[in-house]
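What follows draws every value from the coordinates through simple rules; no lab data is involved. Given the structure is predicted, the values throughout are model-derived calculations rather than measurements. Cβ atoms are built from the backbone, for glycine too; each structure is taken alone.
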Structure P
Amino acid sequence: MICPIAVATVSGKCLRMMMTSVREYASEVPIYLRGPESVITPHDADHMICGQPSTFGECYNEVIDKVFVDGFDSVVVANDDIVLTPTSYQLLMADVALLKKEVLKVGWVAARCDAARPTQNVRSNPFNEKMHFFKYPFEDYIIQMECPSPIFAWISKEAWETAKFPPLNWYSDDVHCTDLISDGFKHYLSRSYVHHVGSQTIGFDANKLVKQAQPWIRKHRPEYAKLWFDTQPG
């Protein structure tokens, strides 16, 4: 199963390494690249969409929509600051094939990495403590999870037509995953792994990014805002 890789970038700071790893380890896969013309044209992408940066959600919506307009039935969404291993793409697609045999509505199938939320992070995954009684290591299991980040992740046209990213930076993936869960889709953590530099586009100021996202979520998804922002621990 071949499906394209879709990438949106702003500065392209880590893009050369990302593109090199795709060409080295998944050379048959078409790459769709969206970003400022001066940033993306020096790179060897199969399809380019030149445009100025907006939010994470809006930029990725544009490039993913183009993949499906071109007739593909699924896409692998990738950050611009990842590096593939020799098996990243192949193992991700193998896990997708396995899941599609067992699950009626597969949502996101996302790779593990070394810079992500804890449930997706190979360095600090809480699932590790729960897996000690299994025969095989944690990395050998496909695990259902609520909100994987699409750092390197597969999604079908069917799921994408059900819901797209909101016009946000932070929480765009949380909103999208939760919208899909509400429609009966299930998300999974693949056995696949990519290295992720992390926060090269939107920055490290978490407090600022949360505040930017809150007004849209409170207006358009008040039930999510209550759960994510207004629930006090304990």
Structure Q
Amino acid sequence: MSAKKRPFLSLLAISAFGLSGCAVNLGAFEKSDGYKNLYESFGDVKGLYEGGDRSYDIETSLFNSYTIEKGSWKKEEDAVVSDYYLYLIIPTKKELTIESISLGFFTEQEGAELVISMFYFRDDSEVPTKIKYLHSPETKPIYDEDGNIIGEEPIEYDDELVGMSILEGSKGLTREQWNNFSFGSFNQRGVLKPDKYLHTNDGGYLYIRVENNSGWNVGRLSPITFTFINLLIRAI
């Protein structure tokens, strides 16, 4: 991760859960269709952690009238399991202009600071495939033609992505309560006219990386276990 922080992350506290449905303003995603357009615009959100992943349907687990009003899940099977998530991956299915993305985080850890970076990939060919987790090794053995170890060589991970994030920043979390943040003012590269919006396409991916749980930050940041809810995406 680049040592230089870009000032494009807006981690702004939004109002607490308990909002009425009409208080949620998602711009182009009109409520009149029951947010059908929103649900059809994104695939299941994948929480990637060391050793596996979990997928969550946005409508049942991450955004509906019950999660907004109660700040919890109507059914236990829809709940987001708390874990040391490294990436929250949101597949995009449509061309959209996104103004902001809000998400609620919950941790049982005291004095936790959440450090986040975001990346947008336009297709499968761009996504990282060799990810450095908290316990990923730095090197791998070198073998001779007889299968004997004759040395070590560095492992080349491809998810460091120095200077490629569309925003990054940090925010302290209050223990055992929902901490609701809004992300905006994106610094997206590769667009014709950079305008601080996130421009998506069918087949793309938004990667939200929790730097605390990245192997690049061992000894520098404290790992954090958390759950998340109320993914609010505002498009124009």
Structure R
Amino acid sequence: MNKKEMASFVLVWCLLISITNVFAGNKEHPDDTHYTDVGFFDVHVCNWPDRPPFYMVLYSTYQFDDVQSVEMTDVKGNKFAVMDLSKFRIIKNKNKPEKRVFINQIVQPEIFEDGWFSAKITMKNGTEYMARDFVEHGMLPIASDRFPVHQSVISDPPEKLRWSAIKGASYYQVFIKDKWDEEELIFSSGILKKPEIKLPDGLLEYGGYYSWRVHARDVNEDIKLGDFNQGSLSSWQEFSISN
């Protein structure tokens, strides 16, 4: 092989290396395009009470030190955002390495289309990975008719919190704060299938002052739509329990 042929061979080899693992899926989730060998990508269409609808984009990975950039494209392949990798949550589970969940909130454009959104994850060694999420736009309603009602004073700790079923929502999650204790979050529920939750014994006390909110989602861990597609979050609602 002469020098020219060798140079061509090296160039082709480098190009092959640079596009290795460009397609989505990994060993544990071979048919799920949200996953790659270097993380998980998802887009949520969010309806919150204090702002217009927006995208919440998430990318989680154990290999956060090796990620150079995460670029997102819409249905037409137009790049609409680059993730700010300075915004993340740290997840530490027993017997597992540290994971970071990068979370960005991006304004939803006035003109949009349903379809496959993509993320190009570029590693510091130049390797690129491609993940995809199918996005269906809409506005999931916010939880209403919550009990206990806002600013009520009740005589005994409630056994349950409840609200009206939300059209389009199949799953819920509840968060509770103790407003006497610097508004500390004292409870986060698991994923609920009904618009109510039975509270753990002893969680709420006489003389307590609490606030709570409800997150609703359309699906849960869907192979096409991700962890969920459309979500809504209620405002904090307060109640107290008399002594």
With percent of Cα pairs over 30 Å apart computed per structure, which member of P, Q, R shows the largest figure? R
Ranked by distance in nm of label points 7 Å out along Cα→Cβ at positions 65 and 145, the structure on top of P, Q, R with the greatest value is Q
